[in-house]
Structure I
Amino acid sequence: MRQHADVPIIVHNMTMNQLKAAAAESAAALVEDGMIVGLGSGSTAALAVDAIGRRVRQGLRITGIPTSEDTAAQARALGIPLTSLTDVSEIELTIDGADEVEQATLNLIKGHGGALLREKIVANVTKRLVIVVDDSKLVQKLAAKFPVPVEVVQFGWQATARQLAALGAKPLLRQTDEGKPFISDGGNYILDCAFTGVHAESLAKELDHVVGVVEHGLFIGFTSEVHVASSAGVRIMVV
C-alpha cells in the first residue's frame, strides 16, 4: 500500500478535533463543480459536510445524496441541494467516516451511528469512496476489538441472533439511552456482534447469507482513499 502526504502536515498547536477538521477539509477539497456527492454520516463525516456547505455558499454547484436523515437535515441547513438514488444511478464521490480501517486493505467497519444500510447502498454506486478518520480508527485486523454492526429485521430478530451466534458472534441488541431497542432509519434493529479470530472477507460472505440480516457493517473493497488525522498531522492513505 502506498501512503503519501498530499495534504500539508499540520501539527503545531492543533487539537485532535482541529486535525480531524483539517482531514475533513482535505477530503472536501476533492469535490468539484457539477458533481453528485454522497454525504456520509457520523461526527467526522459531519465535519466534511460542513466544509462542503461552506464551499456551496461560496458558489460551488453540487448535488448531495445523504446517507442518513441526520445528514439530510444538516445538508439542508447548510443549503446543499439534495437528490436521491431514484434520480441518480451513479455517484462520483462520497465522503464518509468509519469505525475501523484495516491498514493493509482499507477495508472498513461502519455502522456505529446506525446508518450502515444507507451508507453501503451509497458506497456501492460510488466511483470514489473517500473516508475521513483519526488515527485511533486504524487497525491491523478488522473486528479484533470493535463489534460488527449487523442490521436485522425486527420480526424474529432473536432467531437471527441465534444464527449469528452459530457463526461465532456474541450478538447484543443495540439500545437507546432510554433502554429501548435502537431503530435504524430503515426501521430495523441492529445487533452489535463481537467476533474473535475471524477473517473479515470470509465473515462478510457468511453474513450475506444469514436469513433476517438486512446488511452488515463490513465494507470490503469499497474504499478509494483514507484521510487520516493524527498528532503528526494529516496524511492520505491509498491502496
Structure II
Amino acid sequence: MDLGIAGRRAAVAAASKGLGYATAKALAAEGVQVAMCGRNSETIAAAAAEIGHGAVPIVADLSSPMGASTFVHDAHVALGGVDILIANAGGPPPGNFASTTVDQYLAAFELNCRSTIAMCYEAVPAMRAQRWGRVVAITSIAVRQPIASLILSNTARAGVTGFLKTLAREIAKDGVTVNSLQPGLHATDRIKALHGGDAESLAAAVAAGTIGAADDFGAIAAFVCSDSARFLTGAAIPVDGGTYEGLL
C-alpha cells in the first residue's frame, strides 16, 4: 500500500532504539526524509546508519522543553521543514504512591508531557501554514488502564493526552491531524528493564498470545501519518494486542 508520504519530512524523537526507532525505520521505508534524535551521539548515529535512506542523526535531550523544541528546530534546518512530528520520550522511573515523592512528578511532566507540548509549539505553526501535517505522539496504554507500578508515567501521559485532543480539534480545519498511539507490551529495552529482562514471560497477559514487535508498531505509526489517514484526528489508539479490556 502506497501511503502517499514519499518526500515528506519527519522529526522522530527518541529514535535510537525501541518504538521510536521502529517508527523512523517505517517512515524511511516509505520514502520519508527522517531526522531522528537521541541523547548519545554514537548511538543515534549508528541507528541512523542502520536505517539508511539519508536519515539524519541529531543529539538532543528531551527532558526539558528547551531540549525538545531545539530538536524540532534542528530537524527543520536539516530537512528544510517538518511535515511529520513523532513525539516520543523515554519513560520515568517506576514507583507507586508510597515510594514516589511530590518532587518526582515535575521531572516526569517535563519528560512525558511538556516535551511533547514544546515539540508541537515548534512544529505545528508551519504545518498549519502549509495546510498539511501529522503529529503522532507515542504515549502508553496506561493512559486508559493505569499500571500500578508506573504512577509517574500514568499521570504525565494522561496529561499530554488531554493536550493532544484539544490541539487536534483546534487545528483540524488546517489539514493537520493530531493522534496518539498507546503501546502495550512490546519487546523493547524499557519493557525488559521493568520486568527483570524477561519480556517473553509477559505474553500470557496479552490477548494475542505474544508481546508486540517494535516493527509492527512502526507500521501502524506510519499509516497514521499517511495521506489516507487524513480524516483520523483526535484519536488515542491502543496498540496492545487486545490487552486493554475496556469498551472505551
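The numbers here are math on the coordinates, done by the rules we state, and not lab data. Computed from a predicted model, the values in this text were never measured in an experiment. Cβ atoms are built from the backbone, for glycine too; each structure is taken alone.
When distance in nm of label points 7 Å out along Cα→Cβ at positions 91 and 219 is calculated for each of the structures I, II, which structure yields the highest value?
For this comparison of distance in nm of label points 7 Å out along Cα→Cβ at positions 91 and 219, the top structure is II.
With relative contact order in percent (Cα under 8 Å, 6 or more apart) as the yardstick, tell me which of I, II scores highest.
I
Hey, helix-only ellipticity at 222 nm (-39500 (n - 2.57) for each DSSP H run of 4 or more, over all residues; to 500) derived from one of I, II reads -12500; which structure?
The value was obtained from structure II.
Consider the structures I, II: one of them gives 1.16 for Rg/Rh (Cα atoms, Kirkwood Rh), for residues 59-98 alone as calculated from the coordinates. Say which.
Considering all the candidates, the number was obtained from II.
Please state which of the structures I, II yields 29, 14, 10 when semi-axes √(5λ) of the Cα gyration tensor in Å, for residues 75-178 alone is computed from it.
Computed on structure II.
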